[in-house]
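> Input: structures, listed below.
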Structure P
Amino acid sequence: MCCRAPPGLRYLTASGAEDLMKQADISGRFTTPIAASATAANCADIPTAQTTAGDGSASMALGFPPETFTERAAGGVPPRGADMNGFLKTLSAAIQVLQTGYVGPFDASFAAAIGGYPAGAVVAGSVVGTFWVSGQDNNLSTPGAQGAAWTNLFSGLLTSAQAAQSFFPLTGGKISNGYYDSTGTWGGSGSNGAPQAGDMPWGPQFISRLGYSASMKALFCLRDAFEQYAFASVQLTDAAGGWHEWQFRQDGSIRMPDGAVVATQSWANGVFQPAGSYVGLGTYQADFATQDGRVINLPYGQRIQSFSVTIQDGDAITFPQAFAGVPTSVQLQCMQYEQRMTLAMPDQAPTATGIGAVGVRYVVDDHDGAVSTPITVWVTAIGPR
């Protein structure tokens, strides 16, 4: 080969065959710039323009000036070795920076000097790890400024933290601000996991755990009583790690872990008195409430009084609470007296407060007699309150 093409370029060998740039062709890196240890006298700082015209000194604008290309006999000046070292040092130092992979920040002075950054140029942002791409030629605008023709190199990409909040990790993790849609295997009992009649296969599962407890967790998934019904399954563990499943079925029913069905409003309305159709507390207290266990208030202004007294023949009975009028019914029952049939009956008509005299008699064959020893008599009276 007669020469080496610049990196990345193709060139032809002497035989005309095309040769390609390979990694093995990359030359060594500048660990030290050329003339790094040269003295100031032997390595010049190259100015932008020639300081003294015609003196043979090099500059960025002219390189080696015309007089260095003219023979001495014709008034020319030989090029200076210090200028050559200066050029080589400047170039090798710049190449060394590029070889480190460094991408420099936006430089307004540099941009002004070259007429602006070209389209596609990349500069580093003020925050380490951020980069900007020029969107036009002759770009003098400052990256990040309002209306600047620069685009963040990573625009449209998510950080790992942002991705973790928006997408479900394949290896498991957290998800928010979105949903996870996945189709899994049936997990049936048939060949290759195919579901069979009677199976309760599972869909993909989402499990939530507590960091401080290995046993406490919740599982969410879709299950199917094969060829019968599908349901959403919510399963919770207890402290011992045992699972307890709640089923949310297609028919709207909710099954508890013990198999019981949660009552729905329509079911409850068909079994219980609907809300609002009941006796209010004030009405209840006015109609039914009483401070005496022997007295029961009834609707429609009625009252039952049921109690017992210990009396003998001719004694009076006083009701625990007076009726508002004469009771409509009074029933008396009593214990046997000396193993004889015994009867208790009013000797006087009942009044609102009681019975003035009660006959307590025993009956033997064809005759009766007064009970002179007090016995228990049960009284039930109904009347207005």
Structure Q
Amino acid sequence: MTAPVPCYHCALPVPPGSRFTAVILGERRELCCPGCQAVAEAIVAGGLESYYQHRSEASANPEALPVQLVDELALYDRADVQKPFVRHDGELAEATLLMEGISCAACGWLIEKHLRSLPAVAEARLNLSNHRLQVRWADGQLPLSQVLSELRHIGYAAHPYQADRAAEQLASENRLALRQLGVAGLLWFQAMMATMATWPEFNVDLSPELHVILRWVAMFLTTPIVFYSCAPFFKGALRDLRTRHLTMDVSVSLAIGGAYLAGIWTAITGTGELYFDAVGMFALFLLAGRYLERRARERTAAATAQLVNLLPASCLRLKADGQSERILLPELALGDRVLVHPGAVLPADGLILDGQSSIDESLLTGEYLPQPRQAGDAVTAGTL
């Protein structure tokens, strides 16, 4: 028994008797389905067949991508829908799209080349690390629905990306905390070396002039740690003292500030112990703890944003006569009846009125097996 031939586009087995083929790179290649054939022909027709030479993994099967109806894509041409994620700069519009189906760097090359070949597209840049596509185009010549449709033609689904403000704020705070931690770690090590040279336990033969210089060097190295890296502690302490609360920030600020002032007094008078190494070490450990805490909060916010992004942009609302109409999700009101097709994401919390199915709640509960649901059972938005 011979092994089935893999599809040249997606690498899935080609069914016996399949007649789907396409001429790619000068040879006729076997394909598994009409979806792969249509995508491969679109890539070749666009002069982008070099994609198959550059890719490191097989492309996603078009049939595995979420199906977007024509009327759903048309909703993205409405001004009220575009307002949250489309920015206008003169005749050009700019939007960030979240891509699905990307498997390797060649996918990014294909997407950018295909969009840039469109006359109305001024710029297309894909960030492979987060699968976000930045597009600038003349929306007067090319509607957004057509941009999404063009991406579908080459086998990729795209959705508007709307960053969660809380996640953005946490990411900004995380970058600042990382810089403060880096400054504290780098300068503390240098300040410790300068301070240790003045310790009598090491019996370092230093001239009085060099001893004074090292004390002042340690002080100058510690100053950025106190006033830059430890700024969050002092700001928090000032805020808490204004509200007459004694918190950890107050005690930490007193310890760091007191040790720093004592070190300055020692540097000036030349008598006593330098505490600059202790200040830097204390600040470094506290900042490291806070940074790890922020990272945990950022991961939690990212998980929450992922659940929000699971919700579809539109849904099918049932009218009184039993006919369905596609509406935007914000237009859905309490008491509305919604038609959900098999394999679709539930747009809202509610009760099943008719029918039965299995619901995938793995992202909410961690249960990887679909759970059976029938009429009268409650279901949750974002489940599949």
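> Which one of P, Q has percent of Cα pairs over 30 Å apart, as calculated from the coordinates, equal to 61?
Q
> Can you rank P, Q by distance in nm of label points 7 Å out along Cα→Cβ at positions 212 and 228 and just name the one with the largest value?
P
> Which of P, Q yields -3500 for helix-only ellipticity at 222 nm (-39500 (n - 2.57) for each DSSP H run of 4 or more, over all residues; to 500), as computed?
Structure of origin is P.
> Still on this model: Suppose you compute relative contact order in percent (Cα under 8 Å, 6 or more apart) for every structure in P, Q: which one lands on 10?
Derived from the structure labelled Q.
Read-outs throughout are calculated quantities, based only on the coordinates presented, and are distinct from any laboratory measurement. Predicted model, so just to flag it, every value in this text is computed and none were measured. Cβ atoms are built from the backbone, for glycine too; each structure is taken alone.
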